[in-house]
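Listed after this line are the structures, all set down as structure tokens.
What follows is calculated from the coordinates using simple rules that are stated; it is not laboratory data. Since the structure is predicted, the reported quantities are computational estimates derived from the model, not experimental observations. Cβ atoms are built from the backbone, for glycine too; each structure is taken alone.
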Structure I
Amino acid sequence: MIKLLASQAPLALRNASLYKEVPFIGILEPLMEKKRRFMAIDKQRRALLITAATAVVLALITVPVPMRISGSAAVAAGQTESVRAEEDGVVQTVLVHEGERVAPGTPLVQMADWGQRAAVASAEARYNTAMAQMSQALVNNDATLAGQRQLETQYLRGELSRAQEQMERTTIRANIDGIVATAHPENLTGRKVTTGDDLVDLIRTSEAIVDVSIPQRNVALVRASNPVSVKLESFPARTFRGTVRVVSPAGQVVGEDRVFYARVAVPNADGSLRPGMQGFCKIRAGLQPLGYVLFRDVSAWMWAKLWAWFGW
């Protein structure tokens, strides 16, 4: 028996040495131990665990949930429209102040209109005179003179309309909903301007553009018209709704990351959103499987690592 044991000992030692040299044996041993423990559980409990695990896997694969892309948000500078002088003249009165909200048609600047008023008064007097002469000719049954005076009144009516339009243009009005952005516009009073000179700048407020930074790993999920929710630090209890208008075609380096910007159009009827406000944003990118939403970042990182190691 001693001889038999002596002959088997080298074989056992060799098998033990080969067993330790098997790749990943340190990983396989804990797994085998867990398998032994699992098989030791009674059949009913084991079936319950298998059913629960199967249900979880199916839920991760089949249950759709909203996919949301998060990013920091900043209200971009609003669209600015310059109100210009329509003809040469002198600024008589500025009717608005910096920061004042205006609607379309609101008077902004009144130009000096002495010449225009005189032209309107002269045209109106000539028109009234021609009308009186035409009426007198009709009373006298002078059809020829009445016809001449009628043609004259029609011409003078056109002259009066043109003079009134020129006088109307001396009042410069807003064309959009906006806020007066010109600093100290009242300093324009008394200044002589020429046609096309800038008078007052208005920032459009009916709609605001919010720039949302998107990490490059998520930019492929964002499309134009995706719905967006915006939270700003200035209004912590209020949520602004908008839609993606466009995604920037080129990325920018921010710190150690490269980001793309989505331009989000947000209604701003009350003018609450102002350039420079910052906050947080979530872009809804449609429905995706639950597992994809939960483990997308982890799986992408693991895939990148595997590709870097093996390089297929």
Structure II
Amino acid sequence: MQRLVDGELSVREFSLHESGTVAIRLSTPQIPGEIFLWQDGALHQVTHTNDVLLGERRLAAVKNVTFPSADGTEIEGFIFTPPDYDPREKYPTILRIHGGPVSQYDFSFNRDAQLFAANGYVVVVANPRGSSGYGQDFSAVLFAEWGVKDFEDVMAAVDYAIAEGYSDPERLGVGGWSYGGILTNYVITRTDRFEAAITGASEVNYAANYGHDHYQLQWELELGLPWENREAWEKISPFNNVGKITTPTLVMGGKEDWNVPIQNSEQLYQALRRRGITTQLVVYPDESHGISRPSFQKDRYERYLAWYDTHVRAE
């Protein structure tokens, strides 16, 4: 196989013309998705949708890194540093976890990480086990064993950032959406290293979702029936370890989410509030698994920053 378009970039879609010219939707760490043509052995940018905006902004520098997990498995990730980054300083740091878990961080533009970096944070993202891009076995490690190897992998990412001098170990935050929120729930039940967490559109009490979300076949294939194999369901439920959480946690989701129903977020919030842990529940009306209304997207980003600024950056 000959790879025509290669390098530190991400291609999400393409269309091949009979002439041999290929139209590509391409992104890089510094360029949100634009249309390029592969023509006569070279790439030519066709659209410049974001040029004016980017001309008014300073972006984070993005470094592709690899590091060993607890068992020696090599994990890939990226570190985003603020535009005014000074290597002599150690920065408040956000561990941002991707959804899926069958997904991956790549060389595409990462708006969440760029936003955090623009506001003075180092941002650490990683592709823990369960992620795409590293083979079937790498993804299948999580089968009926959520929150174990993937937890070790994202914690190794944080340890790497600290060891390399990017991050202040006393000012750490964690968060994610969908499986990113799910793994965040495992993180805060297993460690108190983080000053704040944001868990979005997440699950925490899996048996409660049987017959309620849209994963019935997946649940049965992976865990069996909850009345026949309840131990497997309870084993992976962070709700059973809510009593160990000490991290201030912002809980978010869409009211009409049938992918990951909001009831689990409500249960997590109720448990945290009952225990006296600093928490807040934000539910967006008429929204599903992704938040699509622009005013709600803006609100969500503002809440992200306010939560981390209050609990992570504060001296």
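Of the structures labelled I, II, one was used to calculate mean count of other Cβ atoms within 10 Å over residues 152-159, giving 22.2. Name it. Value 22.2 for mean count of other Cβ atoms within 10 Å over residues 152-159 corresponds to II out of I, II. Taking mean count of other Cβ atoms within 10 Å over residues 232-239 as the criterion, the highest value among I, II goes to II.
Out of I, II, which one gives 33 for percent of Cα pairs over 31 Å apart as computed from the coordinates? Comparing all candidates, it corresponds to II.
A value of 2.5 for distance in nm of label points 7 Å out along Cα→Cβ at positions 32 and 256, calculated from one of I, II, originates in structure II. Which one of I, II has helix-only ellipticity at 222 nm (-39500 (n - 2.57) for each DSSP H run of 4 or more, over all residues; to 500), as calculated from the coordinates, equal to -14500? The read-out comes from structure I. If relative contact order in percent (Cα under 8 Å, 6 or more apart) is computed to be 26, which of I, II is the source? It was calculated from structure I. The value 6.2 for distance in nm of label points 7 Å out along Cα→Cβ at positions 48 and 224 was derived from one model only; which of I, II is it? Source structure for this number: II. 0.15 is what came out when FRET efficiency 1/(1 + (r/R0)^6) of positions 104 and 296 (r between Cβ atoms, R0 = 35 Å, to 0.05) was calculated for one structure; which of I, II is it? Going label by label, the one that fits is I.
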